[in-house]
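Any read-out appearing in this document is the output of simple, stated calculations on the displayed coordinates, not a laboratory observation. Computed from a predicted model, the values in this text were never measured in an experiment. Cβ atoms are built from the backbone, for glycine too; each structure is taken alone.
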Structure P
Amino acid sequence: MDTLFSSTFLKVFAAFNTIYLAALAGAAYGMYIFSIPIVKNSNSSLTMLRQFHQLITLGARYMQGSSRIQGISLALLTYLLYSHPDEEISGRWKWFGAALVLGAQVAWYEVVFVFPTNDRLVEMEGELKNVSGGEDRENRDREIMGEVLRLLDQWRRWHVGRIVVPLVCTCFAVCGLIF
C-alpha cells in the first residue's frame, strides 16, 4: 500500500490520467475535423452511410472501452489522492474529482443526443440496402442524400460535447498537477 501512496507514483498516475484525457479529447476532435468531412465527400448516400457505420462501429469498440477505463482510472486516482496523508497531495483530489464528475456527464449526453442520430443513420443504411438494385436504389440514394447530409451535420454538432467535456476535464487535471 505504501507504493500506492508514494508521491512519485501518484504524480505519474496523475500525469497518465491527464494525458489520457487529452488523448480522448484529441480523438474526438479528429473525428469532428477529419472523419465526418471525409464521409460527406462522397456523392453516394449508401457510401456515406456505410462509412459512417464503420466509423461508429470502431468508435464503439475503442472509444467507449477507453472512456470506461479512463473513468475507473480517474476514480482510483481521486480516491488515492483523497486518502493521502500529506495535505499538499491530498488537496489535489478535488481537481481530479471534478474531472471525474464532469467526464461522467458524457454518458447521458451521448445517449440523449448522439446515439439517436447514429441509430437513424444506421437504419437508413439498412433501408437503402433493402431497395432492389439498379435504378430504384440509385433513385432512392439521391432522394435521401439531403437527409443523410443533414443528419451527419447534426451528428457533428452534437459531437462537440464529446470534445469539449474531455478538454475541460484535461484542464481540471492539469490544475490538479500544478496546484
Structure Q
Amino acid sequence: MSMDLSGKPRLIAPSVDKGGWIPWIREKVGNDLIFVNSAGAWIKDQQGRVLLQRRSGNTEAWGFPGGIMELGESAAQTVVREIKEETGLDVAPTRLVGIYTQFFETCPNGDECQNISFFFEVETLGGDLTVDGHETLDLRYCSADDKPPLYSEQHELMWHDAMAGGATAYR
C-alpha cells in the first residue's frame, strides 16, 4: 500500500498503486485530453543561483525539477517527494510562486494533457545533490546571466515569476 509523506496510507485503487495513476486512467480514456497535475521547485544555493535539471528524454533542454502529483497527495507533498527523487535534496515549500494552467501537451504516443502546475520556492533542509542518470541526466545551479534556454514557455514564465517575487502568479 502507498503511504503519503506523513506515513498515512493512501486510499487508491490497487492497479494505480502498482503502476501509477496515468496508465490506469489511460486504460479508461485512451489518448483523450486529461488534466495532469504537477509540482516543481525554485531551489537556490547559498550564492543565489537556481537549480536546473536536464531530464532524460530531452537531452538538450533544461527545466525545473519536479513531477507529477500522485493520487492522494497535495501539491506541497508532491514537490517534496519529486525533489528528493530527482535531486537527492530534502526541501520544504516556503512560497507558492505560481499556478500554471494554460499549457497543453501531446505526448509522442498521442496522449493529450492539460498541465496544471504548482511552482514553489523551497528551502533546502539537507540531502546530497545526486544525478541518477535515469530520470535526471544533469543538475546545475545557474544565475540569470548564465541560464540556458528552458525547455518550454511554461518554465520560462516560472523563471520570470520567481525572479519577480511578490504575489502568486496565475497563468
**OP:** Rank structures P, Q by distance in nm of label points 7 Å out along Cα→Cβ at positions 22 and 86 and report only the one at the top, that is, the highest.
**Re:** P
Original post:
In terms of relative contact order in percent (Cα under 8 Å, 6 or more apart), which of structures P, Q is highest?
Top reply: P
Original post:
Computing distance in nm of label points 7 Å out along Cα→Cβ at positions 78 and 110 gives 1.8 for which of P, Q?
Top reply: P
Original post:
Taking distance in nm of label points 7 Å out along Cα→Cβ at positions 46 and 94 for each of P, Q, which is largest?
Top reply: P
Subject >> With helix-only ellipticity at 222 nm (-39500 (n - 2.57) for each DSSP H run of 4 or more, over all residues; to 500) derived as -27500, matching label from P, Q >> reply: P
Original post:
Hey, mean projected area of the Cα convex hull in nm² derived from one of P, Q reads 10.8; which structure?
Top reply: P
